[in-house]
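Listed next: structures, encoded as structure tokens.
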Structure P
Amino acid sequence: MPLPTPRTLFLLAAGVPLSFAPLALGAGAWPLGVAAIAAVVAAFLVDAVRCARGRAWSVEVTLPDGLFMGDADPIVVTVAVARPEAVRAPRLRVDLDAVFEPVDTVDVALDDRGGSRITLPMRPRSRGQGTVESVWLQWSGPLGLARRSLRVRVDRTLAIVPNVRAVHAAALQLARVSVAFSGRKPERYSGDGSEFEALREFTPGHDARTLDWKASARHLKLLAREFRAERNHHLIVALDCGARMREPIDGVSRLDRAINAALLLGFVGLKHGDLVGLFAFDATPRVFEPPVAGVAAFARLRRRTADLAASTEATNFTLGLTDLMGRLRRRALVILFTDFSDPIGAELLVENVARLAKRHVVLFVAVRDPELERIARAAPRRETDLHRSVVASDLARGRALVLQQVERLGVHVLDASAEEVSSKLVNRYLEIQRRELVA
């Protein structure tokens, strides 16, 4: 059923003053108001007849097989109308459920044949299941007075999983390296490891502590020992799933940011030859996957992280980290993803991380909040802005003090932005492995 557009209502409103023409021009002027309103109504009826019907449209919706948390995946809508001359100012809207961020209504630019292809981003707010409900088209007739709309039901549910695009990129890069070096003699990684690799002639720049005096005496020249990095270390990804990890950073929760970085690290660790395990906790321990070797273990790691959700309860670091220490039978590298709100609330966190660091190598990972930094650095314009800036500056200063305190305990600390945390985490892991700190 055609409906009037704002243009129609404006014209009707403009004709209302003509109804008062008899007051100024005499009683014989009363037909002016009636004629004006009748003309608008007649034009509306003509436009409604000429306006294309819903059956004149063809709409095709293309959706991805699944969505990755933290990315914007496209929904592609292809539309075509049989009578483009009977369509004016078409607009399109996609209805998504609350799992997604709202998608703006967009104008549709039809080509000469009456077709168009529209690509809209879908940004999920959380992992799980998201439904694309329907697609709406709205257009008016050639005069812009009558408006029609068409609803195309989609009702398709998509799985929203942790973001492994960075993992796929890393796998492709490693595959390219393998192909590029196929047929060549393999070179073992040597450096500051603990396993003996070979004897090489001592040259300026070598560490004098690597000199092998007995071998040098036998060969009558200075020889140095070279070592290679030991593998098969235990790598434990520990995820805090407490209420603090529910807070969003650029629309994605802290927990999802941590999971995305953890999956990339887990893949690199498995490719590196280490055993990777998973531990998740909030008020109580929730998930423990013992360390497993082989790239095939990545599928299980991804599956277990896909089921994790941030709790509404505060994190119990004493219970969680004590439980983790009881499960680990050998020295391991523990990557702890967590966060805190203030120094007072972080006291138990620091205390338990210190206990964990006495037996294991701990890498403390926290993601900076750009909104907090923006408020702290913004020039205040009102008194409330000044108060907000002071509070944000105090929180940022307290956060830095806690991280310094943790670092003084011998814990490795990584405090990075959401965009940099994954790459910096992998680089820090490779540095720890090269220095053989876990052995």
Structure Q
Amino acid sequence: MSVATPTLAGLPRLLAGVAEHGSLDLVAHLDVHGPAPELPAPGRGRHSALIDEVEAAGLRGRGGAGYPTALKMHAVTAARGRRRTMVVVNAAEGEPASLKDRTLLESTPHLVLDGAALAARAVAAGEIVVCVGEDTPEVLATVSAAAAERNRLRERIPMRIAAVPGGYVAGQESAIVNHLDGRAAKPRHTPPMIFERGVGGRPTLLSNAETFAHVAQIARHGAGWFRGLGTAEHPGSTLVTLGGPVVAPGVYEIGHGTSLRSLVDAAGGLTESLRAVLIGGYSGTWIGASQAGDLTLDDGCLAPHGASTGAGVVALLGESACPVAETVRVASWLADESAGQCGPCIFGLDAVAGRLDEWAAGLAGDGREEQLRLASVIRGRGACRHPDGALRFVASAIRVFAAEFADHGSRGPCGACTAAPSLPLPGYERGSPTPALAGAWR
């Protein structure tokens, strides 16, 4: 696994010091970043200056939705009244193709905890909870040790670590709240919104780990510094997980608007010809190689392709892989990851995966019309956006790999269908002895 940055001015930011020190304990963290600034607490009738700075910086959440962080902070402060608020760091990272948050927490946990502590003070929170997937014990150990270091210093706001069940939808924000409240880690219907009634019924500021790390940097260096990288609409740097046929796959820090070509070059270049690129993870969008050459990794450039940077996943698919087999395999996994509480997800995604399976096996001819019909029934329904994300992944695959799907529909499986999978899944396989997790991603 590589942890690196393309050669661009102003980088690294979040990963500063990691190359020299490895994982940063508190002493190394303070040596690299210095102490967190002593910002004044919000007074009666006014909010914290940190919220204004985050707003001026234009920071958007790095968990996938890209929601402006300052708007969340404003909403929590407006909803709190006389109640103490909560801050929750979501580092569950259920997206199998993403390693950025766990890499960040293993490499520089105190930067994330700084951001959480500063945000908690800004919204007058009474507690901080850091949620880490129970399937990543090494991250749990690192973050627990970092929190213990800080608690020994008697931080103003108590901080605890919570293990969250593994699973794709268990990391969804309302599922996190349910888990912390002692219920099953399943998404809930909204409203009420989490900023109004979150953990324990209290207004809750919940964002992913990378977002809080950026808050810490904005507090130290200011909005102008943050905007020194990136684009006007999406300023700052971001972490991306680059996987597939490159010399050095791994987690890279880039500025928004960096070209895909320069990211691949920073990873040592391609090891085989490129067939397509998946942007945003398994709720993201495929883009064909013929269109990928001029891509820049910012939502303005990606929007015409129906894509966004999402969870920071850039998954390259080489010519040796079968895109139909990869699509069927991921769609089947996504269907199995349903929380099992909404009909469109339980039955709809299973039907989509089953029809794709038949199409790939040459048993259903051209299954495009059936997929469109199923999508029209499922889209936009249920307690969370899991069905919508799965349909986006499938629909873009059918569009980009139209020729390959047509060939499978008429002839059945191709020679590459039995090759080792390219896209990573957590030990999952559907009717095949092929290992489900490609080693190049770890």
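Each reported figure results from applying straightforward, stated rules to the coordinates on display, with no laboratory input. Just so you know, these numbers come straight off a predicted model, no measurement behind them. Cβ atoms are built from the backbone, for glycine too; each structure is taken alone.
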Thinking of P, Q, which structure, once Cα extents along the principal axes in Å, for residues 359-414 alone is computed, gives back 51, 16, 11?
P
For mean count of other Cβ atoms within 10 Å over residues 351-358, the calculated result is 16.9, so let me know which of P, Q that is.
P
Can you rank P, Q by distance in nm of label points 7 Å out along Cα→Cβ at positions 143 and 223 and just name the one with the largest value?
P
To test your reading of the models, identify which of P, Q gives 12 for relative contact order in percent (Cα under 8 Å, 6 or more apart) when calculated.
P
Here Cα extents along the principal axes in Å has been calculated and equals 126, 60, 42, so which of P, Q was it run on?
P
If you work out FRET efficiency 1/(1 + (r/R0)^6) of positions 215 and 263 (r between Cβ atoms, R0 = 25 Å, to 0.05) for P, Q, which one comes out largest?
Q
